[in-house]
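Multiple structures follow.
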Structure I
Amino acid sequence: MKLLADSHILLWAAASPGKLSASAHALLSDPENELYFSAANIWEIAIKNALGRADFQINAASLQQGLLENGYRELPVLSAHGVAAAGLPPIHKDPFDRILIAQAATEQMLLLTSDLTIAKYQGPVRLV
C-alpha cells in the first residue's frame, strides 16, 4: 500500500516516535508499504519553523535528507493536485493539508493523519 504521511506524522516518526499511535507505527514499519512524503510537507515545515511554531522545530533540509535515507519517496506537487484541492469541500482551511488530501486522492495513496479535521474528508484518509 502507498502511504502519504501528514506533516505531524512525519515529524513524530523522525524525532518523537513515542508520539505515534500503535496503528501509525505498524503502518509505517510494515515493509510491504511504500512510504511517501510530499514536497508540501517540507514546505509547510520550513514555513512554520521560520514562524517559530513550537510543533515544527526541525530543520526541513535535515528532515528531507533523513526521510530519503530511511526509504521514503518524495512526491512532487503537480498542477493536477492543485486542481483536485480546489474541488475539495471546505472542511479544512489549511492549504498544506488540503494539498496532501488532494495528492492522496489523485495518486491513489492512503493519507495518514492524527488531525481530526482532516479525517472528516471522504476518501483515502486514515486517522492514526
Structure II
Amino acid sequence: MAQRIHALGWDPQQVISSDAQRTRETWARSAPALEPPSLVRFTSRLYMADLRAVLDELGGADDRLNTVLALGHNPCCERSVQWLCGESVVMKTADVALLEAHASGWRQGFSIQHTWRLSRLLRAR
C-alpha cells in the first residue's frame, strides 16, 4: 500500500499513529517505500479512539504541511471517513482512504463535518 501511495504522489509529510504495536509495525514496513516525513508521532489517543479524539489529534497537525497519514483502528477509521466526507465506506485491514479538503489549517479542516472529499479508496485485497 505504501508503494501505491507513493506512486500516486501522496507521500505523507507527517504521520500521526496509534501507539499500538500493530500500527508501529505497519509504519515500520511502510516507511521505506515513502519519502521521509518531517514528523512521526505515536499517541495512545488513537488506540480504540472515539471520533472526537481522532479529530483532535489530526486537527493538531502542523499547518505548514499539506499531507498527513493517520494510522488507526476500526471502527473509528470508518466513522472518521464518514464524518469527514459524508460517505460510508468499509475499511478493512491495510485499506487507505485518500481525503482532500481546502481549509486554512488542519484544525479548521477537522472541525466542520463533511468538508472533505474522498479522492480515492485503495483496497489492500
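Every read-out reported here was derived from the displayed coordinates using simple, explicitly stated rules and does not represent laboratory data. Predicted, not measured: the structure shown is a model, and the values here were computed from it. Cβ atoms are built from the backbone, for glycine too; each structure is taken alone.
A few comments on the model shown:
- Source structure (of I, II) for distance in nm of label points 7 Å out along Cα→Cβ at positions 27 and 59, computed value 2.2: II
- Read-out relative contact order in percent (Cα under 8 Å, 6 or more apart), computed value 30, structure in I, II: I
- Structure responsible for -14000, with helix-only ellipticity at 222 nm (-39500 (n - 2.57) for each DSSP H run of 4 or more, over all residues; to 500) calculated and labels I, II on offer: I
- Computed 0.95 for FRET efficiency 1/(1 + (r/R0)^6) of positions 51 and 107 (r between Cβ atoms, R0 = 25 Å, to 0.05) - originating structure among I, II: II
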